[in-house]
Structure P
Amino acid sequence: MATQVCHARVIAALAGCTALVLSVTGTASARADAHARSSSRDLGRQVLAANDGWASYGTGTTGGSAADAAHVYTVTDWAGFKAALAAGGTAPKIIKVKGVIDAVAEGCDAFAAPGYDFDAYLAAYAPETWGLDTDLSAEPDDSPEGLRRASAAAQDTAIKANIPANTTIVGIGKNAGFKGVSLQIKAVDNVIIRNLAFESPIDCFPQWDPTDGTNGNWNSEYDTAVVYGSTHVWLDHNTFTDGSHPDSAAPTYFGMLYQQHDGELDIVRGADYVTASWNVFTEHDKTILIGNSDSESTAVGDRGHLKVTFHHNEFSNLVERAPRVRFGQVDSYNNHFVADDAFSYSFGIGKESQLVAQHNAFTLPTGVSAAKVLKRWSVAPLTADHNYVNGRLTDLIAVHNAEIPAETLESGAGWTPTLRTKVDPAKAVPRIVDCGAGAGRLG
């Protein structure tokens, strides 16, 4: 799990977060508590404050804060967590997580179908044997691919957890979280997830697709959290990381990375009114996807939805998608983006997206241009102003267009965010966010 102390780079530069943030706004934790939310000291009873991003729109987001005593659960293992989710239907419930819950504690072999053998899979579908023109969809159930499918289905059933409406899930203390879990927030309303550290699930059985790209590719499943067709969801003070299974440690087969991760947070299929605040997203490739397809069949359900706010999050050592946006009105302000040499882009500008990115701070290494912060996938205007790169006010659109003229971006998202609490000066954002974001800071 990610460390829960102020980052070393900030300590070295600023001689301690506590003194710094006190001088700016009081302690980071005090700001976060005030921002949140509610006079109750019980995290499970706290609700999203008025005007705190899109999740505060309309009925607001209260999760399970109204739960009676019979619907408050403390869980310490995966079976207990799933039982708590299933109990009580949609009555308000609070689930308190103690310690780290591991959904794959027995290892990947526990999901393998009888007869599945990875070496046999590699031998059967090696490009020199199978070629690169035919996918594996027609392979029978008793083939290596069929046995992989059966194994993958067993893992799918085991590690996914469906979150019901009117639910609050909170970590208790500084070391609460999940490993190998995929939270499914699907077709429900009013969910709160706070103070939890997530180690991204690994796909134990990625599929080889010979027809994906020029050389074929390994494709994986399982996002850490999926908001699918749901409304009023608040994710706050969580940490998302690849943890003990970074892509850098993954092997290659058939000349391609054996990819075992998907996204950290996907918001798709007409989901709406989501606020992600004070989270850490770190050490990952395909981080956040808003809207999962350009297809017209999907667009019908996404147009007019996918309203999401990101504020006071840290996005560090990521490759891409922080986030990648299709459709929707996305407000990103007061976030800190810290890149390393693997950086590809932060904001992906997709089909009919309406992104507003303001008052953010970017820390880029030597040799990485500010032009890479924005990536155009489709023509869609955006608003990007009052952003700082390495301590300097930078016009991200102008820099992008000057260095990448073949992918010109247009300014002006066509809407103005109003659901914001206090907006901090972008220059202060690294100091505030690095010392206040992430799991383990609320209780």
Structure Q
Amino acid sequence: MHVSAAEEGVVSAPVVVVGGGVAGLAAAWRLRARGQDVVLLERSSRLGGLVESERLGGQTADAQGWVLEHGPDGLLASKPGMREVLERLGMQSELVTGGEGKRVAYVARSEREALRLDPIPTSLFRFERRAIVELLRSPLLSWSAKLRLFAEPFVRHSARADTVAHFVVRRFGRELAERVFEPMMRGVYGASIAELGLHETMPKLADLERRYGSVGVALLLAPRAPAGPGLVSFRGGMQTLVERLAAEVAPSVRLGVEVESIQPARPGAPTTLYTSEGPVAAREIVLACPAREARRLLAPLDPALGDELAGIRSTDVSVVSLGYARDDVMHALDGTGFVVDPALGRSLVACTWSSRKWSGRAPDDGVLLRCVVNRGESTPELVQTASEEVHRFLGITAKPRLVRARRRTGALPVYAPGHRERVAEARTRARRFGVELAGNAYDGVGVPDCLSSGIGAAERVRAA
């Protein structure tokens, strides 16, 4: 970062990264590793974006405190490139692969007006051989729905751009779609499977149909599940990853700086970013901010590009953490948590039993729950909603000894049918202005997806 000789007072760098979430940090990290001069601008006072851990008390060899996750609580280590990133950052020793609870998640649903928790056949979402057997044994499905599974190999292939709902109903029947896919996918994406594109969120299913003509046959022929951790976290929470990346890019970071507009120059000349602290000139830009912010900056340059970005809809996410004394929780919590069947019409979307799912998340005499709710604006409203839902589903009547809440507006993008084509067109148009797009709005909502998105944007940057 230096002052341009051509225009006194204008800070300049070959590459400017806008946004200090995981994608922006990953982009800056990869650019610096390539020896590139880079400036990262983040409008808030912290780095990490949606990834935010809070550590309270303990944290010594003799006393364990609380580790709360206000955003994602884990990542898939099996994602392409993830192992390499963790190795390069030297983070293997920080990994946590589980806790005391069984690696089982549940669906909360109603049967004969009674609430019950039934195991999710998670091998189906990992495309493992045992998925069919799990489905046939699952209490989530009626016998008629299980018999319907045997008709799947005879269902004709469809070339249409499916939603997840249309695909699953067509191949397996409505019951599997509503009782298994709907609560599971809503818990991940915050949207109904009627809104989510198949190729955008579950491309493996479409690929299995194309290659084998039958998803069921493909699952039966699938290799055995590979050994090794799937979902992992870090001893100090997901913030550990942010802190490690932040340490790597610290000289490039400027916090509390908002980009107000972008002014392109003539071909071959730098682009100017007008910020709350003055102009910054760049040869190329990585926009690693939410799609709505990218639209605000780019629509004045190209209205059609603005329209593409406006088409990426997003949903709000509210996360409430409740800490209880262990003696106040009578439920066995024998698993990692549950998602709620939307047919119940409840405010609770999902509840993670954090202190059972991951080791080191609560004191020995405590229980930590992480609730995703869809009702409430203020912190008191969110906490009240979560507490009432925990009472209903888990029978906990005691007052929590610890409460925290975060409401994130527009946090989860909805990957609707045609999303990939929309993103490709937006990126093509953005590159005309020397801009690369990165973040959870484009290449996937998980932490590994955001890392990959930022790294990919950095690799496409050509500035010298």
Structure R
Amino acid sequence: MKYFNRNEQISIAPLVVFRLLFGLLTLFGTIRFLSKGWVDEMYIQPHLYFGFYGFEWVKTLPGDWMYLPFILMILGSLGIIFGFFYRWAAVLYFLSFTYVELLDKTNYLNHYYFVSLVAFLMIWLPANKNFSLDVAWRKKKSFVSIPKFNIQILQLQLACVYVFAGIAKLNSDWLFEAQPLSIWLSSHVDIPVFGELLKQKWIAYAFSWFGCFYDLFIVFFLLMNRTRTVAYFFVIAFHLLTAYLFPIGVFPYVMISLTLIFFSVQFHEKIIVFLKDRISYRADNKNNIEFTETKSENLFYGFTFFIVLQIIIPFRHILYPGDLFWNEEGFRFSWRVMLMHKEGLAQFYIHDSKTGGEIEVMNSDYLTRKQEEQMSTQPDMLIQFAHHLQQEFKDKSLKINNQTYQIKNPTVHANVYVTLNGRPSQLMISKNVDLSAQTYNLQHRDWLENFKD
């Protein structure tokens, strides 16, 4: 229990280095997002957005106003980097980033969720109490030490990502079929020198088993002084290889950078001293005090509750019957990174109960290509799209063969076929199911066809 002693003090240096790295990474990520035109592509062009359950009320801003949250993210990142009005900057970044993340589950990625969680933690951490403009210009108190749990909460958050990703890999597809890595690696045969090698089945198995072992145990090796340097070498190698082979954005570089939080206090103090010397920073030599505020006790219990939630949430899938990768009930927010390859075909039909007439819907008339690809394999998005279509066609007049028909009571049906991790395509939703009558909630969807392995 000594590891969780809330009264133990430690140098603030690791937290300051973490603040600098996190701010730089979020700044780079935001600028990269803007430069690639993704704001327009993902948040301005679409006509429909798939909100998260309970957050459907979160809506996009009109037109080019959607650039505003990203401008706020840049301002927040700069405030975090320089420790300038730090608390407000952390709040600003967390709210603007999480707002964008909640707009459309089409764009959900594990590392977006991770950034939101870390940004939330940064609001409460005294990361600006040393080597910051809040100290140098705003004359805030400077700390040389803080309660150790302020560092440990960040280590535990990173540990959740790694360990739960490893636990999630303990499944038959990953370990005994080397899927979906077999599919993904074989698509890289054009890589110079190693391309042909990636077609070999044993390579996919080696990647799968090593990835599982790495995720399960890397944190424990990073925590030990004797193995930390070698472990970090594997962190760099693992994430650089991942970045090279798979298009997952800046996430590998985020993990390489932020994993430095596991290094010793002396390591981080050398970084801070180096940076201070380069810019002749001397403000922290005044009013150096220990962090002994009584609010640290409440913060400790708050962080404890936060971590308990982080441990419980990834296991919520056990409350649902059936195959997790098929029904995806409890799949998101559980660090299941790169574990499945799904492709689907969803053909929607509007049925008029009064006339018995039926028309087929062109999904592309309502969805972007990315939205259609995601929707066609995810049951909750299929329900949301069906509800949208029902409202779209209610009391709508259609002209067919020079005759006008008015749809009074439309119901929405779909034939949905999905292939999972290289298996033959199979029926997920029968056309007999009225999707528009299904409630969008967190209950088990017993109207899905059973997965046949």
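Can you spot which of P, Q, R the value -9000 was calculated from, given it is helix-only ellipticity at 222 nm (-39500 (n - 2.57) for each DSSP H run of 4 or more, over all residues; to 500)? Attributed to the structure labelled Q.
If you line up P, Q, R by FRET efficiency 1/(1 + (r/R0)^6) of positions 89 and 185 (r between Cβ atoms, R0 = 35 Å, to 0.05), the top spot, with the largest value, goes to P. Computed over structures P, Q, R, Kirkwood radius over Cα pairs in Å reaches its largest value in R.
Just so you know, all these numbers are worked out from the coordinates, no wet-lab data involved. Since the model is a prediction, treat every value here as computed from it, not as a measurement. Cβ atoms are built from the backbone, for glycine too; each structure is taken alone.
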